[in-house]
Structure P
Amino acid sequence: MGIRTRKILIALTLGMLCAHAISIIRFGPTPTGAFISDVIQLALGLLLLPLTLFTASRSHNVSRHYWRLTALAYSLWVVAQALATYQDHTGTTYLAQLTGFLFSFWFVPLGMALFLDPESDGNALDRRALIDLIQGLLFLATAYFYFFLKSSSSPDSDLASELRLPYLACHSVIAVAFLLRGWIAQVKAAERFLHRIGLFLLFSCGVDVLYYYGPGTKLQTGDWFDVLWSVLLVVPLMITISWEDVEPANLDENSSARNQLATQASTLLFPALILVMAAQIARSRPIFAASMLVGSFACSSARLLLTQKRLLAAQDALRREASHDGLTSVWNHAAILDILERELIRAERNGTFLGVMMIDVDCFKGINDGYGHAAGDAVLCALAKEFGEVLRTYDSLGRYGGEEFLVVAPGCGLAESHELAERIRVHVAERAIAVKDGTVPVTVSIGVTASGGIGLPEQLLQQADTALYRAKGTGRNRVEVFDQREHSELPKKALSAQATS
């Protein structure tokens, strides 16, 4: 939104507020004054709706959902104001309870912003959002029975006098919850939104106090008090017009943990309020109160189970990340060495062999230099898939480091391991690897050994490494088997220099 557009919207908003004040001074609580007052407030609400939707469309991550909930809340307010305008103009009263209910609890959809995770990417809401919506509807139903059916015997006010204080307390609790949630959020966009809405709801609660207990008690539509109701629309309009979304910052583990804890704690707000109201409703309507409690408990339990499911999935992802290579998705260095040690112990216990293959990509530095490191990464990923096509389901493939891979092949002696390695070599040599700028011919050199009275993984790795560098030193694109009768080794660094020269 450009600066000029903002100035126009601010001028329009303040102009409508001034027009409202002038109409009250000129007409007062006459039918004409009441109608003009209602229409101006309805116009402010109708202006707020597209602005909140526009703000949602240009916001990112969870801010987008915050503003969508705001638009839903003010949609309810606009419906209530339209009904009030109709009633004031026609003199009908049969919609009074519905109008009063919408005016009192229009902000409940906005309260569901407390349940959103500020760290969410905001691309889509999961099933927990649907559960939160049902919980909000249960709160509305309970509030309707508690506040409005009880007050229906009092024709002088929307709320019976003994229920005004609980209503204001309920309103205040939600406002304070916004402030606390914003304080804990530590995500800039969430903090700004939650703090501003929390302060606004406190201001709204203060206006309600003045209406129910202060000078607004005896006033009618069109009196000066209506200006305060208009201010309650001007404030969110100004917040919407001045809103600038900010990119989320990466949080440390402690901040993220506090965010998650605060999110889960916020979901207890509506169930707690339902419990308090249902305890009072149970005296006259026990079946309804029990239904609301059971429904709220079911929603809370379902949300808890979904959260637990997500936690388990996150734990599985962390375990996989800890044991798998981030680029190729095969076992990482530590994991493949653990597998080698386990399989070696099993082979000794069962009296079988264990094949070990060290695979190195030939001239990999040339691939990186000639095609770029992105192409080099693509080659490693493609090779990992090619190896998997040849290996048996119970063989293990890991990235040993850089362009080196390690294969652990249970039940393979030297002959079987050599045969398997040769199939891998031929399979790779016959296929060019596709990269961004074309294809890259790739070959591999493989060093092979197998356990036979060897009880240490380090010895097998050393033997496979020796055979590998012999394969690279004698022309590459070869498979070499470690000769058990050979005990001398060329220095590894010297061979490495020779292989890359």
Structure Q
Amino acid sequence: MRDLWGHGSGGRWCAGLALAALAACAAAPPPQPLEPQRTLDAFSARRLESLAGLPPPQSGWDRAQWLTAALELNPRLAEQRSEVAAVAAAERTAAQIPNPNMDLFGEYLKTAGESAAWLYGVSMDFLLQRPGERARLRQQAALETALAQSQLSDAIWEVRATLREALLEVVSAQAQGELLASLVQDRQSLLDSDRARLRAGDLGRGQLLSDEVELTRATQRAQAVRARTSDARARLAAVVGVPVSALESVPVRWPDWQAIGQLTVPASGDFRYQALIARPQIVGALRAYDLAELNLQNEVARRWPQVHIQPAYAWGGKGVQEDALDRIASESALGVSFELPIFNQHQGPIGEAVGRRSVAGEHLKAVQAAIYGDIDRAELAWPTARRAWEDTGRLAELADQQHAAQRRALAAGAGDRSELLGASIAATEAHLALLEAACTAQQAYGALEDAYRRPLQGSERTLQFPSEPKT
């Protein structure tokens, strides 16, 4: 082996290549082990007060500030961003020139004179890429990055939609809880009044039983709303990306959520068109189709042979001494290898790629048709929900007028307390129905925003969403 590494230019060249290969293998990213206990402790310690650029959460955030917090803390979005970064790293890989392969070998030779000699050598294998292959690889990496970015854009909007729904659930449950507490109190007062009337012989036992049933029902409704409030706050904490304990002293406010009359929908022609051609799902389906088209180009390009150039160099000595012509000093060789398209012309993979391109095209059409249906349903549901809220509001006004009339009658001595409590209960029930109608209308408005993939009103319009064209 002394001849292999210590003598001649061939040995020095081989040693240099070996050292270069070892140097390339020396650098490596440091390990980053994960410990579930540490990640759990870090998540449990999260607090909204630690967010920079936002006012103290105890002051009451608007929806844009809640969304800003979710964009920074939501674990799913963090995972999606890491996925985009990982996919984008493939663009650097696609731009690289493939490394050659090196083969070291030794051969034991015998000549006719029975004098032995060792032959040492090194060969290299250089890949000559097909025309345009490197450009296609870079284009494929760029398309995969764009596809991952479209998935991130869609995930951002889904977080926004889930956050809006959670905020709506919290504030609507809080408002219902206040009205139900008043309803329970009125039901209890009515039961006490009817008991007094029963003792006075002024009322039948059946009415008292009805009062008790209605009080029990109102109490159960109040308990259900309290459970719903707790669940809504837990879902709010989950979508923001903090433990529910981080919301204990944080008020959840949406002052004008019941003002359905203030919600407006701009002329939807442009919004509808933009959603049908530029929603993240459409962009993702387009990028998937482009990838399928590029894959077909790659398969077609593989019909041309991929050439490998294989230069080799060998040296040796101490062979036959009797005749200098037989002594081995050095030799060089050059090999070329490529595939012979004898048994197939790559038609099978090409046909598969054509089929996958057809599937990607139909997928784009299916996604577009589904979005079309979502927009149609949302545009029809919103006016219906708004009219239902308006009708319920008129009924609530009538119930308030009846309640006021009963108060005036009692003050004038023309009524009794049971009738006033009955009118108060009817007004509370009407306002509970109005709250439910307002919540339904807000959900319909949110569904319209989801269909267009853009906020239509409120402080969130100051934020730039990935699905919105930049102005």
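Summary table
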read-out: Which of P, Q yields 22 [relative contact order in percent (Cα under 8 Å, 6 or more apart), calculated]; value: Q
read-out: Read-out distance in nm of label points 7 Å out along Cα→Cβ at positions 344 and 368, computed value 2.8, structure in P, Q; value: P
read-out: Origin of the value 18.1, where mean count of other Cβ atoms within 10 Å over residues 168-175 was derived from one of P, Q; value: P
read-out: Which of P, Q leads on distance in nm of label points 7 Å out along Cα→Cβ at positions 200 and 312, largest value; value: Q
read-out: Which of P, Q yields 62 [percent of Cα pairs over 34 Å apart, calculated]; value: Q
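Values quoted throughout were computed directly from the atomic coordinates according to the rules given, and no laboratory measurement underlies them. Computed from a predicted structure; not experimentally measured. Cβ atoms are built from the backbone, for glycine too; each structure is taken alone.
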